[in-house]
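Multiple structures follow.
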Structure I
């Protein structure tokens, strides 16, 4: 801000647009979490039914929802993709999220990160989103567990 003729009023408005209120963060997280789950559900159904390429596309399409969800659960707005690394380095998220969401890692980790997203979301009071999926959520959990196990195996 180079000039604020409103004695800080313009700076306050700019700051307000860059952050989420607690109510906004809750609503934003809940909405995006449901979309993330929906896209992962499409992914795992494609995997289950033998459509590997479709599953990869579905998982890739879940990434924006994943990022929106995790940032909202931390009371923040998701940065543009080109600023994601800078944002995480300049304003780190707590715990493993900073590393997990780095562009070189997250692009293939949406399904693997599901258990961590579920834990984080439940800690923030969003259990009903998962419960709303009924037994279908178990399919995502099973494939997420397999994806995590496959990722942790040495490749050789």
Structure II
């Protein structure tokens, strides 16, 4: 049923989670993977007037999951730069302020977030200070922690 939902490319079951190294106790029974032009918003409200307070703010600690809309200011705000400037001035002067400049329009986000790009030229890179035959080429995402840990613990 999930695979028929527009925007979902595939659904990973137990075997699929193992294939992508996502088979940990908190992964849930199924994992939906967005297609290359979609992303899953956490917006659970149907009326923007009933959105929670944190929805319009830059507040990564209260939002459930990653919110790419948070990286974009609301294009509907008149004199946006001036409004942001006044809020930053309040901050600088020690006053309380609410950075409520985020839109609730999820369609402002383009593309997908959190999935590997199809073109290898767009894949993330991992740069290490030491080079060797062993360290060249592609590495598995599950190797990143170990490599960083070894470098830091030297």
Original post:
In terms of mean projected area of the Cα convex hull in nm², which of structures I, II is highest?
Top reply: II
**OP:** Assuming -5000 is helix-only ellipticity at 222 nm (-39500 (n - 2.57) for each DSSP H run of 4 or more, over all residues; to 500) as calculated from a single structure, say which of I, II it is.
**Re:** II
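Computed from the coordinates by the stated procedures, all read-outs in this text should not be read as laboratory data. These figures come from a predicted structure and were not determined experimentally.
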